[in-house]
Structure 1
Amino acid sequence: MRLSNFDYQLPQELIAQFPLRKRDSARLLVLNRKKRTIEHRIFKDITDYLHRDELIVLNDTRVLASRLLGARKSGGKVEVLLIQHKGNLTFRAMIKPTRVKLGEKIIFNGGETYGTINARDEITFNLKDIDAVYNLGLMPLPPYIKRKSVDLDTAYYQTVYANQDGAIASPTAGLHFTKELLNRLESFGVNLGFITLHVGLGTFQPVKADDITRHKMESEYFKVDESAIKKIDNARLNKSRIFAVGTTALRALEAYALTGVKQGDTDLFIYPGFKFNLVDCLLTNFHLPRTTLFMLVCAFAGEKLMKRAYQEAIEQKYRFYSYGDAMLIL
């Protein structure tokens with residue numbers, strides 16, 4: 001299975017640079033796998049596709065302000081993306097430029113605050129606690145958003161139900177929900193379940209192998225608690241559909257279904273040929289070509305149908321990627 005099979009051409013002007021002020025006013029492409037049909041709706045119309053006793057599973061991870069901008073003593077700029085807390089005030093990190101030296105101090109806030117480079121991917125801060133470290137940070141917007149992070153991103157790059165600290169990127173399919181829309185779904189008898197997968201490097205790690213089956217996902221932490229399991233079991237017992245909100249929620253659910261593990265790390269890589277055990281429907285944004293995310297949606301809907309849907313989204317000028325529009329795959 002070749003990497004080139006998962007390529008497509010996207011006009012740069014379709015990459016959304018800002019969120020919509022009304023989260024649920026995004027466009028919604030509805031793809032029916034059985035009927036092989038495509039509809040064009042508005043996100044808040046999602047209520048038309050859900051029924052009583054069906055289950056929506058959302059990823060409640062919370063994005064940390066993990067992008068820090070500092071400087072070398074020479075004055076050169078340094079960007080630090082905090083990946084994982086390793087203990088005390090030491091973090092695994094992506095540090096750019098990579099030519100910084102071991103033992104070098106990276107200065108933040110112009111003076112007394114600094115971090116010491118311990119390894120190519122590790123930094124230790126001289127602050128009092130972890131909160132003080134993240135207070136230095138900005139929202140870690142993806143590189144295809146060609147602007148600086150602003151105050152607006154603090155709210156809009158976070159789902160309205162986020163409450164478990166740990167992600168370095170947002171589970172963006174969930175960005176379209178408002179509290180009012182979630183309440184409305186519950187009033188219809190739709191069940192909401194919350195699981196956690198802390199979005200990390202595994203989700204975004206580029207696929208370099210031409211044979212995609214050789215790609216190794218970096219593991220990410222997930223948790224499916226007893227409350228969610230009870231709702232999942234009830235849905236299966238009642239033969240009600242289970243909707244995953246986002247590829248991360250889907251991966252957590254399928255990792256649990258495959259292994260029975262409720263909490264831990266998963267490196268599950270889903271590509272065409274994968275047998276889905278739990279998830280019936282998927283809500284997702286549009287994904288970059290040649291990525292594990294695009295491979296996952298091709299596995300879920302079929303390569304041919306998914307590529308057709310993407311082509312139609314391009315022709316209809318949908319907004320793409322993190323701040324873009326959504327797709328509901330039935």
Structure 2
Amino acid sequence: MQFIKSLKQYGIVGAFLLICLLLSLLTPQFFTLSNWTIIITQVSINALLAFGVTFVIITGGIDLSLGSMVAVAGVASAMVAHPDTYPVVVPIGVGLLCGLLIGGFNGLVITRSNIAPFIVTLGTMTIGRGLALILSKGRPVSNLSDAFNFIGGGAVGGVPFPIVILIVVFIVCHLILKKTVLGRYIYAIGGNENAAKAAGIEVNKVKMTVYMMCGLLAGLAGILLTSRITTGQPNAGAGFELYAIAAAIIGGTSTSGGTGTMTGTLIGALMIGVISNGLDLLNVSSYYQQIVMGSIIIGAVVLDSWQQRGSRR
């Protein structure tokens with residue numbers, strides 16, 4: 001089973017490079033600077049969500065409310081982002097606060113009850129979608145300020161601002177997970193929660209923090225999406241949680257907890273983006289693209305299952 005473990009740790013990089021090589025041979029447009037700029041810009045939102053849910057999955061939890069948090073944060077921020085009303089920091093703060101509060105609600109219910117995270121966040125997913133529709137009265141919120149639209153559509157030194165945000169958030173999340181006490185606690189809880197409690201770790205406090213961080217990043221993703229499409233859409237973010245969780249699992253985060261890296265999650269998100277972009281360039285129907293993506297997710301979960309079986313032997 002050491003082979004399977006090595007395959008999961010390093011095979012993702014090889015698979016990613018192999019897919020890139022194959023697509024570059026099939027379509028000359030793939031390996032161009034403009035196309036890669038498009039890929040990374042499109043990946044940025046899913047990657048932000050994937051970073052947040054990676055923290056959660058490592059602790060042994062799950063969050064299915066990511067897409068709804070994106071919608072609530074996007075609509076709420078758009079409502080205070082009209083020209084000549086508030087400075088841009090206000091809609092940003094509102095969007096982040098929405099994500100933080102919903103994430104905190106998830107963490108509170110999960111830590112104060114015996115209800116599984118799957119059930120709690122499934123309920124929050126439905127609640128969040130309803131909140132987004134109530135706030136927007138079922139209609140898109142438009143007429144956003146130029147300063148707000150810059151977040152998703154502007155550039156710094158020729159680099160699209162969403163890519164700048166992606167890089168900064170990745171560095172911060174990586175440092176939290178690998179270089180802080182909180183990161184060590186997150187791994188410890190996912191590895192063995194009872195042992196973590198016996199060691200004096202405040203498990204509930206760490207879990208609350210993790211779900212709030214996940215919500216905060218979902219709020220940021222909602223702001224970024226709303227700015228990119230220049231409209232607060234109450235139906236935005238549908239299905240985003242699936243791709244975010246898929247990116248984490250493809251990148252090596254174990255569904256049973258205790259294992260995962262932000263680097264792996266970033267590669268997983270990029271792989272999903274590259275495959276989607278490549279299939280678009282090859283004019284493959286979106287129907288078949290869904291089959292391909294689903295197959296990749298199943299393959300990643302099967303590989304994770306094999307590794308877990310091997311580690312128990």
Structure 3
Amino acid sequence: MANPTPESRRPRLLALELWGLGDLALAVPFLRTAARHAEVTLLAKPPAAVLLRRFAPTVNLVELDAPWTAFRGKYRLHRWPWAGLRQTLRALRGRQFDLAVSARPDPRDHLLLWLTRATRRLGYARAGSRWWLTESPALPARPHRAEHWRSLATHLGWEIPADASRSPPTASGHVVIHTGAAQAVREWPRERFDALAAHVRAAGWRVTVLDNSLTDLDRLLEILGGADRFIGNDSGPGHLAALLGVPTFTLFGPQLPEYFAPQHPQAAWVEGAPCPHKPCSDYCRFAVPHCIRDVSLETVRQRVDVWLRA
């Protein structure tokens with residue numbers, strides 16, 4: 001078979017999502033839609049390989065653990081893996097992308113798009129980063145990160161189906177509770193989770209309690225995929241559960257549901273206690289993160305009861 005001409009080949013698209021599992025999960029509907037129109041490559045942390053294998057197998061992955069996404073010491077430039085960054089950039093330039101996109105209004109992303117030498121570079125400009133982009137649509141009216149991806153798709157003339165990734169949950173009466181989060185300021189106290197698990201069991205549900213000790217992402221997805229409901233902190237596992245079609249109940253702390261609530265029609269949540277610094281980026285100004293610690297067990301039990309009955 002003859003090689004396709006430049007006019008007939010599918011456009012090459014690069015998507016950036018350099019942060020955590022929850023961010024990757026929110027990007028999956030865009031990636032699946034984009035893969036219908038283009039040859040898609042995702043630049044992301046290594047765990048993205050597991051998500052792509054399950055949810056978007058035609059999307060290629062270039063791994064990058066970007067040093068500026070570290071929680072501590074992110075701008076100790078002398079410790080950055082400069083040789084690895086140069087190698088990654090050379091590999092990306094070699095693919096000659098027609099289009100590169102980022103859903104974050106983040107100048108670091110936009111500089112990286114420019115350095116790839118993609119023909120079109122699409123993102124939400126901020127702090128002078130418009131210079132590195134060829135197109136900068138207005139931010140969507142709704143601030144949720146999923147809407148950022150949806151707005152980019154609309155700008156490109158694509159439509160993301162509302163149920164682009166979800167499959168129906170099981171009907172086994174199984175609730176999975178995950179007590180962990182990437183940062184401690186997002187973690188509701190473990191003893192309250194244990195008391196909540198006992199309460200849910202007493203209501204007749206089978207309950208599995210997980211924490212950060214489960215690091216096998218394939219195994220986590222397997223457990224979540226067998227659940228009817230998910231309860232957890234504002235963290236990656238909740239977004240993965242929603243992606244699998246499982247209704248979620250989220251305990252928010254420093255962040256806001258309108259930005260990061262899991263994308264499921266039956267998603268519910270408790271918002272963190274008031275704080276003048278919310279939303280913040282996990283750098284708590286207090287000795288104790290009151291926004292999450294001041295959410296009472298009784299408040300959560302009452303709202304979880306209503307949600308389970310729904």
Problem - Given 34 for relative contact order in percent (Cα under 8 Å, 6 or more apart), calculated: source structure among 1, 2, 3 - result: 2
Practice task
Taking 2.6 as the value of distance in nm of label points 7 Å out along Cα→Cβ at positions 60 and 260 derived from one of the structures shown (1, 2, 3), identify that structure.
Solution key: 1
Practice task
Supply the structure label, taken from 1, 2, 3, corresponding to log10 I(q)/I(0) by the Debye sum over Cα atoms at q = 0.12, 0.21, 0.22, 0.23 Å⁻¹, for residues 116-219 alone with the calculated value -0.63, -1.29, -1.32, -1.35.
Solution key: 1
Completion exercise
Note: helix-only ellipticity at 222 nm (-39500 (n - 2.57) for each DSSP H run of 4 or more, over all residues; to 500) at -26000, derived from one of structures 1, 2, 3, originates from structure 2
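Read-outs: derived from the displayed coordinates by stated rules, not from any lab. No experiment lies behind these values; they were computed from the predicted model shown. Cβ atoms are built from the backbone, for glycine too; each structure is taken alone.
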